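K.L.:
Before anything else, here is the set of structures, which you'll find just below.
Rule-based calculations on the coordinates, nothing more; no lab input. Computed from a prediction, not measured in an experiment: that's the story for all the values here. Cβ atoms are built from the backbone, for glycine too; each structure is taken alone.
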Structure P
């Protein structure tokens, strides 16, 4: 019995090695993957970019690594990226939808979708956000308002040391909320703070080994315990909160006078209500606002926190 199991295990591992070797035949060069886990053990968990840099120096500007049994082609270096993303923009316009994001967004919304759905969401979102001031001087008043609230919070600390991260994140989020939902939130609001805690937890998860492992083995990981379950719970709670704001807009909006992005999207849903192929639904609205809320908040607040850090480290430049 034991020998039969052992033979079966060896045969299975041999099959994985052969199948992985076949996959590599038409792919760029790269480090030899291990059976099952691929190159995951070789990636620096705390600084994966260092591993990618080292591999780029060794294997060249285009190389292959395996996340589990899934091959991934890496483009390394400024010139290579420019040639791909600018010189061959149409060929590289899609986005690989990783398993974590697929489970969270169901391939809907603005950020984690491809093809016609992405095209229509992007075109509508760009036009509508510009109509409400994004990229224009008219949004400056909203930014100045939040900047004043932020500096007032800083002054209230009376020169004592503190972590400015939560306040900066709330200020950035309120600028986005003013455009998307037509209103800002009280920075001290417990629900608002909880939402930002969830956003931070989810963004932090993206840099951890658990994120790589889940994307490599989603069919297995969904049944195993781990921090990834908290990430999906956070996403569900955030989407439920946003759906509540959207439902409130449904009850209070004037179709002839849209107040914000959500009102405009609801008008678009009504406009295409009789089109069975429409990409504008309540589900896509929820996911698009979810994308704007998280992506805009995380990236901009992170940039501002880095700016504060650099100013503290270089007071002469500050």
Structure Q
């Protein structure tokens, strides 16, 4: 069975909200990417070196990342030889299959590391302007909908308005916010938040952090201090360190990820504003070049639009039209050989 046919059977019969959100959230990327792919298939009927050069440019233009693209092209060339593919349209399912493999490599779990017993502490890091505080608010809502007791820690004490912004989210979703005055020691806020969350027997503690200080070194030292305080109070915590990145910044997001990866133990990526870019290939670059799982993606501005990442949902959202047009002819050809 072709990979397209598997996706078609799995998702085209579903009408659940998650599938719809991935389709809608990836509309800009899909329109751009699939449009270029269709033009490529129309221009090159056979799969030759020129075809691969054009495909390489399309993938790089979608922010998939140069090293990831080169690796992908080499794998596709091998598959073309192995499957004896001649017609360019037959390679579309192979491309989608390889993309899914790279997004879901090692079969790593994209679910958040939630403790079965005791409190789960999630630390959010990232530069200012990526949607970190909004993400925390949406995650708080997600857990509240599961009837969990949630506390938020206003650890970004340096950015003007950050504490107030988190308080607004706290009121909106019905979650307590632990705070101190602007300019206070973030590590002290974390200590207070842990004590407060313990007293409330909270299930989840969501911790905001600074996104900018005088320089990168100061910021990273501050984050390390925050982590030390959390770990001192709860030895296994933080259970997740989620790096929030803005998908619309493209390769700059990859650069930010590399910086934070060097100095903090990032366990997962939250990619916001994926619906706002036509270059959603950045998901592949982050996943493949940094080897950090993408755990959450922002597929819209609504409070319900932050979704757990799913590699097959992503690929289906990206190739929706091509998947639904697939007739399974490639499968029949393969069986006849």
Structure R
């Protein structure tokens, strides 16, 4: 598999996708108009998210979940599949706009990533707004990676992954590690990354997106970047220099309001010499792999991620053979 390619997976649109996008358009999108409008509503949503951590959300029986408390923020270890390689790990950053969700809400992604990558997944419970800042989330991500290295994981045996705001955190963490001259992981997967927090109108797919309201994303970005330079690459990674970063896989939907910034990351990374697998799935909603329990396209996406991980491993093996 070529690590540097664009792909529009050509699968017939499932009836489940048609039904879900219609449902989202009538429920989640109006809800986002109401939710992301006032600081009090964000605070309430964050508190509701804290209560959701107490719900007994059960993964499938073949999935093992173990609390992780080796850093200030903690998280959980997720293991699935046949005999995951304990000498390797995937560090995952969940999405949620930097104010909601948790490792628990993203188990449909993390257990499938454990199968795809054939290794345990550490889903990080990083600090979020409105109490904490973007810098706090980034600090937690860097600390978690440092903890993994101190536990004996080699950088080349670590993968990163994240969705939406977690995709933002994935890119920001890679840039911060590179800028500090620290060893980088082997590769990273970004699902529908939120990469541009500047105050520019998001015109692409503002009507087609069945889930996210463009104006509300812009409002949320202004809130999280207050007092910061929004063009700082650690705030808006799309404005960064990607030189020296490991291979990236970027997965997005063709009708997402965040699609264009995902494309821009792919283009800029390639110009900097980074191999990028960019997949744009026809008419898929934001972070559609999280719906894999009911969405066939979501399950297929994990097969594509497994091929990407295998290609990264093959490329590294070939490079070591050439060096020898």
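K.L.:
If helix-only ellipticity at 222 nm (-39500 (n - 2.57) for each DSSP H run of 4 or more, over all residues; to 500) comes out at -19500 when worked out from the coordinates, which of P, Q, R was used?
P.N.:
The read-out was computed on structure P.
K.L.:
Given that semi-axes √(5λ) of the Cα gyration tensor in Å, for residues 187-282 alone, derived from a single structure, equals 34, 20, 10, which label among P, Q, R identifies that structure?
P.N.:
That value comes from structure P.
K.L.:
Same structure, new question: Out of P, Q, R, which structure matches 18 when relative contact order in percent (Cα under 8 Å, 6 or more apart) is calculated?
P.N.:
The correct label is P.
K.L.:
Assuming 0.93 is Cα Rg over 2.2 N^0.38 Å as calculated from a single structure, say which of P, Q, R it is.
P.N.:
Working through the options, I get structure R.
K.L.:
Another question, then. Computing distance in nm of label points 7 Å out along Cα→Cβ at positions 131 and 275 gives 0.9 for which of P, Q, R?
P.N.:
Q
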